[in-house]
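Chemist: Down below are the structures I want you to see.
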Structure P
């Protein structure tokens, strides 16, 4: 009888790319093989945000405020990207679990068609209306003047974000998490090199200020997307798109649109609430907005890897439901939630203890630093809630049930978070801290609702 692989051997296999069938064998090993590359993928995605705010922080509060306002608008683009990608992952994973590689490839092609069309419809108008959008978000004339170029590139080039998410969702659903991880390495290396060069005019590059940060990120993501298409056509062991499959399959496309529409609404609800939070914080001035932007970027740096763990749960749910093993799917979710709680709980303790040191890595602005420290500490109190909430909601998405998380998000964000944030911040005079406490309370409530609904088990009967 062959010796089972050790933990470190499993890690090496996860980084190289695993041939494991995730519907059989040791469940902990399946979680490790999927989660490690997915976590690293999300670490790399979060680097885009952290690298930008690190360099832009040297340009002053108005430049950081520009990034914060634009990112709040980009949250709607992320909603589209996440909504499309979660349904794509669910459908591809279900077909892989059924051992239908052709069906998985066809689903991937239809997702790409939807993503390309959506990118054009959303991105083209943003090129022209970006300055107006900044003004709508409460930007001062000075911020609009500094940040219009950044907003035009970041919002107009949103197709690179959508396609990067979507193509990696195809790889994740197939179980090729290591491929998705390596693709983001390409994008991030380009962004890391170009960011300071284009912001400060190093070497032969022009000095573009905050606009350079947007251009560097757009270049990195776009090149990554081209590499994704190359890998999909070249193929992996789990999935390959053949030239003959590149055509519209209306039955699959419409089914994918149906699931995606609810998924997009699900994330749009969450992301519109994010815009609401930024709008409330912006009433307290550029320093408050800059501090919120810095603290949120730092928190996202650890939340996105945590999201990687929840993506692993979604893939395991999809593939195991396809293989007619709902109990194994359920067990994978509870274990992943426990691991996520341990990870984010530890990170939360670190941020609460060392918030001042962490913030000083990004800014020395005396008006911004104390506000950012307070924001990071308060938001870190909610880490355990974030951990369980995202795993539970992604488990529903992995099953193809995008309606339940949408309803939970609607009640948690629109009926609880936004009114509570406004009430605490302005009538009760808690200032920006009121917004931060509202976020923690809302996320904890969403986690509790997610656990209770997941235990009912209706997601096991979902068809996709």
Structure Q
């Protein structure tokens, strides 16, 4: 039987309305109309579409707080990778499952209902392929199914360390050849019903010839195509040395950009390159909490948006998992640079809050190739102190710029509640197993809960 959910406030098309309901089929689809519905009243709740996390490396949840010292991780992105490699080198398949469940749990509790997992941890410790080359990808899939989050597995191709660089020992669990990658993608597609996508890691990790082969494979099968692009100045400089062009210019020349292409980060790009991305219909996935954590730089989001380029969000390194914080920082970074306020409010007729909310929802869904009409939602406690004094007219800007994550109370994925009243049914077990894994990797005593 269909179910009619009746919150006090329902978000749709950029605004909240009262007296409206949401009709959901037993299969988890939102219906425009229907009969014979059970009614569920959601008193003192607002109902909003779930956030979409378009770029995640779940295993990096293990290094949160471990890379904040120069003594541990150096002074920039390139040295930070040593801490990340240390974590990647230690993980057994069950560890990949446990850390993914922890990251996915935290995403659900933040209102995220879909994650695009950019997955490049493929081989066994020591660099040899498992008997099943997709073993670790299947651990990610199992983790998502256990926790109840919608997953798009973006399987990543990582073929080399970089232009004229020898293989990096820290990356031996990532490496495949282009042929192996395509064969393994085909095997994964045959083995799972989970939506998948193709993710050549970057132009430093995949040479142009192999990239064209992998992109052709993705487009033949109509799969989303994601790639790190222009995250670091050093990445651009290496591409210039190898090809005489920056990453965006090279991708444009080779016809690799398109509506199915998501450029992750795209920070160090020129106005001409922004125009190139816009003409191709490309999406940019920005990861503001990670980009500030790593010192990557600030994307010129106002210029990007003025060209009509959609921006999605990703939690990336899991330094913080909070899509509303990503939304705020996209704007706040620009305020600090320009010494002005409401920078992204100057574009078209859309309000700043609804523009940022679209980045966290519909633009991410487009980047991952998701169908519309999915019953993926979360509720907000209308009595939470962080939004006290709200009205239906100002609830959206209050939520985008001020909502505490604790105000998110219930989360629905595919028409099924997976979080109720701020708790996941497997939360205690997931957190306990993650604590044990963290202790195994980093040592030291794990503080026991007093209860």
Structure R
């Protein structure tokens, strides 16, 4: 009988230990996994679930150092690990009694890539809407130093902590499905800086900016109607509902170590330029607030010219709002693609220009590289001499050009506020323009239309944004 009792007790002990080990296994959110990139030279947070009140040990192979965290009453734990200069691959062992090892981890530069369809548009293109040169870029994309993760499109009324997805290596079958703008951005950083790059794509076509901002971030914008959580149906929740994309597609990665963010969105808000001008810096400040790592850089693409048809506002007003927002708060910037628009395609095929111009901003403004430009000409001043309007520009140290074509995008108006096409030409000091129909110029506009292909560049090849010198009411 005693022997039977001892045998039963032994089995029970083994069962309890085995059960404890099953419970004890650490669980990580999807943002942590094999093939990921951690931000270099920082205190990078790693978090997850473990057995209640257990100690969690995280050991990093690059320095063989262990860090210990404690799981709370709900099993949540978090530690910060010191990351070295860029390199890899490395491994990270995480254990609260049963080990879990992350393999093929790189240390480098991590960027969040977000927005609507022009950020979502994959390297393979949309149906009947290609990305220029994509087949060659995809075929030659294998690169052990670039890693990719895409957050699936989900909506939720309350913030969630995880998503379904995995980090992927940079090879043709993965690159073909990944954001083209984000890929070209990351490729440029990798080629120039020779460091690993991690790209986190979280985007949804057709969405407005309000869903990407948290409830707290939207409260200062009194015209935005926050959803009534008690009355709103969660089934088939519209992605246009304020806060729902922040909750489902931004909140799960908040706190993950990043260098900065890139953004390509605005078409869905084109009829509210005044509000959008405030919402862009509002989104940036909101994300910076929840990440709590300071004023990380945020660069975005100005929407391309496109024929939106006879209804709605001229989208040049939205481009103007985007331009003004680019100086509203510190450490943000705008990439202009006035030369890339397509009359009948809201998704310009030249995604390489968008991605690389974002990268130039980052290389100069974030990484401090010198010797090359990162922005197009910006109007500095206008002087009127008789019937001539003379414009000078910033970001044009070596002058201006029109790529061998006649400048055709300028208009001029007199006191009657009627705009006429202007003859314009490059001079040693900037642009001089006139119209036989306007004897005394008062206002000038450049490329201020829904669809128009910009023709003014600095000698480094960056286009000027559409602009106007008048302050006529938006209508």
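Chemist: By the measure mean count of other Cβ atoms within 10 Å over residues 307-314, tell me the structure among P, Q, R with the highest figure.
Modeler: Ranking P, Q, R on mean count of other Cβ atoms within 10 Å over residues 307-314, first place is P.
Chemist: Please compute relative contact order in percent (Cα under 8 Å, 6 or more apart) for structures P, Q, R and give me the label with the greatest value.
Modeler: For this comparison of relative contact order in percent (Cα under 8 Å, 6 or more apart), the top structure is P.
Chemist: Let me ask something additional. To which of P, Q, R does the computed value 6.7 (mean projected area of the Cα convex hull in nm², for residues 163-226 alone) belong?
Modeler: Label of the source structure: R.
Chemist: Starting from the value -11500: which structure in P, Q, R was helix-only ellipticity at 222 nm (-39500 (n - 2.57) for each DSSP H run of 4 or more, over all residues; to 500) calculated from?
Modeler: This value belongs to structure Q.
Taken together, the values in this text are just the output of simple stated rules run on the coordinates, not laboratory data. A quick note: this is a predicted structure, and the numbers were derived from the prediction, not measured. Cβ atoms are built from the backbone, for glycine too; each structure is taken alone.
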